[in-house]
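Dropping the structures in below, format is structure tokens.
We did not get these values from a lab; they are worked out from the coordinates using the rules stated. Nothing here was measured: the structure is a model prediction, and the numbers come from that model. Cβ atoms are built from the backbone, for glycine too; each structure is taken alone.
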Structure 1
Amino acid sequence: MEPQLEHAVADGVATVVISNPAKRNAMTAGMWRALPGLLERLAADRGVRALVLTGAGDTFCAGADISSLREPGEEPQGLAVRAEEALAAFPKPTLAAVRGYCVGGGSQLAAACDLRFAEEGASFGITPARLGIVYPASSTRRLVALVGPSAAKYLLFSGELIGTRRALRTGLVDEVLPEGELAGRVAEFTRVLVSRSQLTQGAAKEFADGRFGRDAHWAEQARGSGDTSEGVAAFLERRAPRFTYGL
């Protein structure tokens, strides 16, 4: 099977699958290059209200396929950073569903998602120190914001892999699920996400990511959206709200 990014949309959730089973779903140059365009198309799809990134089979992503990144003219870090930044900028909630190895570029992609759910037994590592590579500044800042300076230094200085217990303690993952329960929990949680206000989620994502300066924009969006009046009415009527912002 050719390495590829598979995707599907169902019930408001786009699922992107990293598929390169022969190499533990390592990202090839072509896959890194394809991800920003795929994300742009999914972001423009008004039926998409959340995105899940995962790996085919029993592993998430073992990093970059080094052999594919040695081609003349390729800039491995540049490709990875562009893909990472496109994922971080996706305007709707993103969740990495992690099984098995989440290493190197895999951890880079997982960290660019808003949330990370992992199955027990998953392994995380950021390994540039094993290869003599300088980890990109933007990726380092994102990692530090996620886990704090000390944990980020531990991961970057050592290149060692950590398990789900330590990943949960440091904030690298948000939930750890027993074997066999990850898919069900992700489906349950994304149903919650798609039922909530995209107005609230969009503004909260910008602010939580440190992107300020559009308070007036979001206030205007709130006035014109109808989501606030619908949310209040649904609460008083004891029914599920029907939010329409973004649809």
Structure 2
Amino acid sequence: MPPLPPRTASITRITNETKIQISLSLDGGILPPYEPCTHFPAPSDPAEAEASKKGIIPNKASPHATQFTPTQQITINTGIGFLDHMLHALAKHGGWSLAVRAKGDLFIDDHHTTEDTFLALGSAFTEALGARQSLARFGRGDAPLDEALSWAVIDLSSRPWAVINIGFRREKIGDLSTEMITHGLQSFAQAAGVTLHVGCTYGDNDHHRAESAFKALAVAIRTACTRRVEGEVGAGDVVSTKGVL
């Protein structure tokens, strides 16, 4: 059986407030290079500059959210440490390779950078997913983190909707406003064209509540994006009674 085609995207989102670049592979592996962009000059080191033309290189400015393994490439630097941490968890447990770099107006607050990062990620997800056929379509994930337990359900429906109830008690985790975690997931659902429900059943620690929620979402997305191969029921089909998503 021939290998399945790669599901990758490399996009740039430029606004007056933020400059975001994302490279994504839904199935792990090697990432495509970032698009050329004047807001992100090539590395000054000649060897790194040459390597960056062929693919993603680790971001030395963000070692806490950079992890290159034989099956995944992850390197994230949004300028907001806890956001990097959540996106790292999402990519790792979702089976993605993911690179994100951002320049935002953090001297104001974390709103625009977080919102635009999730909008860009949703757009990259849509592009990488391509035609919504041969997919499992629905996915559920459950994830504990110590005393916290979260769940997530996703439908690759092309109907954007999000219900997020993580139950935060603090205003911020690190430099990330907890309200922006909720809004960020809503923004992702909007740009990705998915119906998304995420909740935390219980947990005393807001860091644990958030991280378990992102891990649960990662499991749900990985399940929903599973491809039906030739010989399986649903292979080549749009999984909908309407015949369209």
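Tell me which of 1, 2 gives 21 when you compute relative contact order in percent (Cα under 8 Å, 6 or more apart).
2
Match the computed value 18.3 of Kirkwood radius over Cα pairs in Å to one of the structures 1, 2, and report its label. Intermediate values should be presented prior to the final figure.
On the way: 1: 18.8; 2: 18.3.
Structure of origin is 2.
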From the coordinates of one of 1, 2, distance in nm of label points 7 Å out along Cα→Cβ at positions 115 and 131 came out at 3.1; that one is structure 1
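Upon calculation of distance in nm of label points 7 Å out along Cα→Cβ at positions 83 and 147 from the atomic coordinates, which of the structures 1, 2 produces 2.9?
On the way: 1: 2.0; 2: 2.9.
Computed on structure 2.
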Candidates 1, 2; helix-only ellipticity at 222 nm (-39500 (n - 2.57) for each DSSP H run of 4 or more, over all residues; to 500) computed = -14000; producing structure is 1
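Please state which of the structures 1, 2 yields 0.95 when FRET efficiency 1/(1 + (r/R0)^6) of positions 11 and 203 (r between Cβ atoms, R0 = 41 Å, to 0.05) is computed from it. Could you put the intermediate results ahead of the total?
Details: 1: 0.95; 2: 0.75.
Of the structures listed, the value fits 1.
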Computing FRET efficiency 1/(1 + (r/R0)^6) of positions 171 and 235 (r between Cβ atoms, R0 = 30 Å, to 0.05) for each of 1, 2, the value 0.05 comes from structure 2
